[in-house]
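What follows is a set of structures for review.
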Structure I
Amino acid sequence: MARLAALIRRANRRVRRYGWRRLVLAAVAVVITTALLLYFLLAYTLADSPRLIPESIQYARNIVFVTAHPDDETLFFSPTVLYHRHDPRVTRSLLVISSGNYNGIGDVRESEIHNSCAALGIALDRCMVLDHPALQDNPKAWWDEVVLRQTFEPYIKKWKADLIITFDNGGISGHINHRAVSAAVRNYVLNTPEAPQAFMLDSTFLLRKYSSLLDLVPSALPFATRIFQALLLPPPGRAAIAAGVTQYNSALIVSPWRTYLESRAAFGQHHSQYSWDRVLYLVVSRYMWFNTLERIF
């Protein structure tokens with residue numbers, strides 16, 4: 001107790017000596033420096049480490065992204081969509097449940113997302129926008145999960161998906177349509193023995209969502225042990241991977257600068273959604289720079 005009191009007195013003396021302003025500035029500088037160091041480490045040095053990106057993602061060959069509206073694929077999922085984009089062995093597909101017709105411009109948004117898919121390297125026949133009458137864009141309507149499953153399951157089978165990526169139960173923005181998609185995919189995966197593995201994109205609270213690269217600091221904390229292992233230990237061999245020794249249930253995917261620019265270019269195809277706040281979003285949103293994902297199991 002006496003030792004703790006001494007520490008508090010010492011801290012108070014330092015505050016009086018240097019002032020709160022200097023201490024706050026020093027703390028901010030430490031956070032920014034740490035975030036930038038983590039960015040270069042995770043976007044370049046450890047970008048393909050199986051300790052940070054599980055083999056179920058690294059070795060997936062037919063990845064299906066299930067989203068709710070046009071532009072979800074760029075605003076939220078682009079670091080994951082563009083991961084291994086140039087690997088000829090990987091086929092990526094995008095299934096968008098609605099055309100985003102809430103404001104009556106569904107036809108325009110459908111055209112825009114096809115251009116976005118082209119920018120993201122997704123083939124036109126793998127870029128599907130649906131228009132089921134019971135699954136229309138509506139921020140107040142919970143989509144029927146049975147109808148949702150009947151809508152997306154045929155594409156999962158048709159495209160021979162070995163990995164599904166979708167929203168988590170927070171829906172990133174809290175949009176009720178996003179959350180309904182998450183619930184339907186989760187129920188499908190958990191109750192269908194032949195379903196492929198699936199990962200959900202983590203939602204965060206508002207301040208973290210708009211902290212850009214600064215949010216790498218708290219986001220990397222759950223991965224700290226795996227980051228140190230990736231730096232200090234040799235990568236696991238194929239035998240260890242096959243045995244599931246390194247089978248992790250979460251992933252941290254960080255876009256390098258070039259990939260970030262590709263994400264911006266893809267969103268640039270959504271002309272009807274381009275406004276001043278979206279321009280700001282492209283810089284300050286963590287989801288434009290990196291994704292953290294959790295496996296459904």
Structure II
Amino acid sequence: MFATRAPARPSPLRRSLIVSTAVLGLLVGNTALAQSAEASPPHGPDPTEESITAPRGPFEIDQKTVSRASVRGFGGGTIYYPTDTSEGTFSAVAIAPGYTAGQESLAWLGPRLASQGFVVFTIDTLTRYDQPDSRSRQLLAALDHLTDDSDVADRVDPARRGVMGHSMGGGGSLQAALDDPDLKAAIPMTPWHTTKDFSGVRTPTLIIGAQNDTVAPVSQHAKPFYESLPDDPGKAYLELAGASHFAPNVDNTTIARYSIAWLKRFLDDDTRYEQFLCPPPPDPAISDHQSTCPY
């Protein structure tokens with residue numbers, strides 16, 4: 001019977017080299033994975049003033065109706081999305097209407113934003129009388145549906161999600177940013193909320209107010225909201241000259257221009273669009289502007 005000879009063990013120095021090489025390989029691999037996960041190639045051609053103010057962007061789009069009966073936590077809605085899949089996945093935006101309004105009040109934003117390279121979900125609320133905090137929960141439920149269960153989920157980057165809203169929907173978008181710090185962008189439009197302190201928000205937020213808003217006067221809503229937000233990671237306040245509370249309910253190039261630039265800069269992390277935000281050019285359509293530029 002032959003004795004089995006134990007294999008030679010590597011020397012302490014060799015063992016150290018093996019372990020160091022393995023650790024280095026793991027670190028390099030993890031770094032590469034992280035960079036791959038964070039990488040988001042720019043969508044679309046280089047932007048110009050003409051391209052972000054045009055009624056339609058460079059992407060062909062389609063839309064899908066989501067029935068109220070097919071979802072939970074919100075009232076259904078319409079998804080607008082680019083038909084081109086050659087540029088990978090797209091950032092997602094959910095948009096909530098104001099008090100007593102339905103998705104049709106903001107329907108113009110769906111195709112306008114989607115044609116710039118976003119998947120956009122204009123939603124109906126459970127009831128037309130839902131308060132801002134309820135609208136916040138519904139926005140987040142809509143984003144979950146969009147990224148997990150919708151027919152276009154494979155077109156959506158679940159790590160790049162944002163919210164918009166009008167009036168109480170705008171207050172809801174602020175609350176959503178407070179409740180979900182993983183959101184990458186928020187745009188409350190003529191927002192209304194009884195809460196005035198949003199200092200806990202960690203989402204880049206563009207607040208759009210209206211100079212002649214008598215429903216949610218900027219001195220009582222939009223401006224206090226903006227002032228309460230932290231400077232980091234970025235915020236901006238835009239006031240529409242001579243506009244009423246209902247300015248977001250009709251096609252508005254100023255709203256579209258700055259919303260596109262904000263979403264591109266923070267949802268897509270596309271720094272090509274910072275030129276349209278920092279600082280904005282003189283514009284008679286804007287009565288007040290404040291921001292933490294550069295971002």
Structure III
Amino acid sequence: MELRHLRYFIAVAEELHFGRAAEQLGISQPPLSQQIQALEEEVGARLLERTNRRVELTEAGRLFLAESRQVLQQVERAVLLARRAHQGELGELKIGFTASAPFTSTIPRSILAFRQAYPDVHLDLQELSSGQAVQALLEERVQVGLIRPVPLPETLEAVELFSEPLVAVLRADHPLAESSLDGLEIAALAEEPFVFFPRSYGTGLYDQLITLSRQAGFSPRIAQEAGEAMTIIGLVAAGLGVTMLPASFRRTRVDGVVYRTLLDPGATSSVWLVRRRDERSPLAQSFIDLLTREVAALRG
């Protein structure tokens with residue numbers, strides 16, 4: 001039994017006339033009659049009563065008609081779902097993002113635009129460190145990563161979405177707070193205890209802190225470690241030290257801290273969009289296209 005047999009039967013059952021059904025289907029009447037007979041033999045029941053003057057459905061035919069319509073509707077739905085999935089309009093997209101990414105206005109705006117453009121796509125957003133996001137990409141647990149710069153294996157590729165300044169985060173009553181309204185160099189923090197991410201956490205900011213400090217002639221003394229940026233800012237407010245973060249964290253409102261732009265050359269941090277080089281998901285491509293358009297529009 002083939003789908004065309006069901007279509008032929010439905011046409012005859014709706015027209016109750018072989019001639020009109022054949023015309024509707026674009027075939028001649030004798031082959032249509034033969035196909036209906038073959039269908040009845042396959043089913044093992046008479047579906048239509050035929051006389052010289054009229055065609056009628058049998059009880060078996062009425063039941064078979066309802067089921068046949070459902071079968072064809074399900075097939076059409078399956079075709080539509082497959083087509084939409086192929087076009088990147090349906091399914092699930094898994095995105096790993098570093099904690100600081102949502103603090104940049106471009107990322108939340110792009111996610112909202114994607115949800116509006118593809119309402120039937122489920123977004124699985126996973127907060128990870130940059131290193132964890134890279135590992136998740138390699139293990140195919142996510143399809144797209146939004147991270148701060150870290151070394152990447154050859155199997156991954158990155159596009160820089162944007163770059164922003166790095167800032168020093170100080171207690172509001174810190175002696176440097178008043179004298180650095182226009183910014184400061186990291187050398188001014190050489191004697192300060194730092195609150196920062198553990199090296200094992202896998203954030204590119206750790207390597208940047210070490211590099212900038214060494215260029216300024218000192219090694220930072222990390223007195224307290226924390227894995228979350230908001231915890232780090234809270235510990236700065238509690239007087240445990242100073243820290244360095246991307247400027248987008250200025251959007252947070254934490255009492256008792258101030259942000260001062262670092263003036264050192266290279267004191268910037270980028271956000272990268274990363275994926276596997278062999279990634280072929282239409283959903284991933286749709287998200288990447290939308291995000292890069294949003295970034296381009298912002299720059300333009």
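Below are the figures for this structure:
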read-out: Top of I, II, III by relative contact order in percent (Cα under 8 Å, 6 or more apart), largest first; value: I
read-out: Structures I, II, III, by distance in nm of label points 7 Å out along Cα→Cβ at positions 67 and 99: label with the highest value; value: III
read-out: Ranking I, II, III by Rg/Rh (Cα atoms, Kirkwood Rh), the structure that comes out highest; value: III
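Each value in this text was obtained by applying a stated rule to the coordinates, not by laboratory testing. Predicted model, so just to flag it, every value in this text is computed and none were measured. Cβ atoms are built from the backbone, for glycine too; each structure is taken alone.
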